[in-house]
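Derivation of every value follows stated rules applied to the coordinates shown; laboratory data play no part. Note that the structure is predicted; figures quoted are calculated from it, not measured. Cβ atoms are built from the backbone, for glycine too; each structure is taken alone.
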Structure 1
Amino acid sequence: MKKLLILSFAVLVFGSCDRSFDYPYTDILDVNRNTGYTEINLTALNHNLNLNPAENLSQTEINSVLWMREEEKLARDLNESLSENYEPRIFSRMAITEQNHMDAMLLLLEKYELEDPIGSNSTGVFADTELQNMYNDLLANGKTELTEAFLAGAYIQEFAILHRKDAINNQVDNLDISTLYENLITASVNHLRAYVRELRLQGTEYVPQLMTPEQYGEYIGRVTGN
């Protein structure tokens with residue numbers, strides 16, 4: 001695993017967070033350049049969270065953080081469940097990576113003393129009805145054949161990218177939240193590419209399921225990990 005040098009937490013790449021950093025932030029993304037699997041360095045993230053003074057959160061920001069914690073669980077649970085049906089290692093490896101993203105969100109919750117919405121919920125169980133229905137539908141489709149499983153994995157990454165970007169633009173002003181979301185967007189872009197590669201190996205050219213062609217071209221064409 002090699003550190004991805006994104007000194008401004010992908011601010012230069014995504015351009016949506018314009019605050020200046022006047023304390024020694026540490027880069028937090030670990031990217032495997034061969035596979036694209038992208039994790040959050042939790043030690044570095046914790047370092048950054050301790051440096052940045054806690055800000056008051058609006059209810060909208062609180063709702064966003066709690067929802068994103070469950071959204072990461074959805075990605076983990078889906079890949080974990082699909083790994084029980086198919087041999088390609090991408091599903092089990094993605095499940096591990098998404099667990100890492102869940103852990104990153106939990107650090108954010110702990111800093112702001114927010115109650116974890118996951119609680120003791122087991123695999124495939126969600127407090128949010130939208131996420132519950134999405135998990136049920138994607139898993140059912142993914143179990144029909146391998147190509148559908150890859151499409152389900154790609155769908156989750158598109159969904160995550162768009163929702164985090166919308167949150168940054170319209171819901172979040174808190175520095176801790178926006179910078180973590182920016183890094184998670186970069187991770188999801190890399191993971192979307194990984195599913196696209198798997199589909200091409202199956203002879204399927206990926207067509208975006210949620211993004212417009214322009215959005216898809218913009219995200220998938222970005223260079224991350226250099």
Structure 2
Amino acid sequence: MRDLYDKHIPEEIPEDAILIIGAGHFGGRAARLLSNESKAPLFIVDLDKKSLSQLEDLPVKRIVYDGTLFLVKYYHLLNPSNIIVPAIPLHLAYVWVKRYLESSRLINMIDVPDEIKPLLPFTWQGSEGSLLVSYADFECPDDCPEPEYCTVTGERRDNPLHDLLGHVRLPGFKTHVIRSHQLAPGLGGYKLRALTGLAERLSESERGKWLLGTSCRCHGIVTAIEIYQTQTV
């Protein structure tokens with residue numbers, strides 16, 4: 001049965017395309033920034049037609065679809081070099097890999113262990129169960145260029161947060177961190193191959209607990225999961 005929204009799917013997506021997942025405040029900001037900062041083809045995916053309609057003035061191709069489901073169902077249209085810009089109030093990498101591997105792996109979110117908090121700078125509980133992590137306990141300026149020295153405190157970032165998270169070791173957990181690279185001031189993303197790499201690592205695990213992170217130099221998100229191999233008949 002053809003999905004109601006399949007008519008919005010492009011026939012192809014260029015190798016150098018950037019896909020913004022989410023058209024809310026952050027997605028709209030990303031679309032406007034990248035329209036000025038990048039010459040790459042831009043796509044933005046969201047089920048909310050009203051949010052998408054507010055971007056009609058931009059050279060961005062709008063796709064009416066659930067963002068993470070689009071990345072799963074139309075994975076065959078994408079290229080490893082495509083850049084993904086997460087702009088939804090969820091840990092996109094977690095939601096994507098849970099859906100992408102659902103035929104072979106059962107992935108459940110579990111509580112992030114409290115033992116991780118003393119190992120990190122500042123942490124807050126995310127709305128969906130993930131842990132938000134940052135070097136800053138203040139609101140950073142929107143146009144932060146992610147410099148070596150913080151533009152607010154002047155503090156040097158000797159150990160980028162993505163490295164710090166990648167070296168976290170908790171008993172009973174494996175760790176996988178996706179690094180977000182800055183595309184424009186205050187805006188980051190990663191290539192599709194980063195999601196593919198995550199899926200490949202989890203596919204090698206029949207069961208176990210993992211800490212999944214996505215992080216730039218200063219800010220990140222961590223989700224704890226438990227994975228089981230799906231029983232086949």
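If Kirkwood radius over Cα pairs in Å, for residues 126-205 alone computes to 13.8, which of 1, 2 did it come from? Considering all the candidates, the number was obtained from 1. Have a look at 1, 2 and say which one yields 49, 39, 31 for Cα extents along the principal axes in Å, as calculated. Structure 1 accounts for this read-out.
Quick one: distance in nm of label points 7 Å out along Cα→Cβ at positions 102 and 142 came out at 1.2 when computed from one of 1, 2, so which one is it? Of the options listed, only 1 reproduces it.
If helix-only ellipticity at 222 nm (-39500 (n - 2.57) for each DSSP H run of 4 or more, over all residues; to 500) is computed to be -20000, which of 1, 2 is the source? Source structure for this number: 1.
Sorting 1, 2 by relative contact order in percent (Cα under 8 Å, 6 or more apart) from high to low puts 1 first, with the largest value.
Source structure of the calculated read-out (mean count of other Cβ atoms within 10 Å over residues 166-173, 16.1) within 1, 2: 1.
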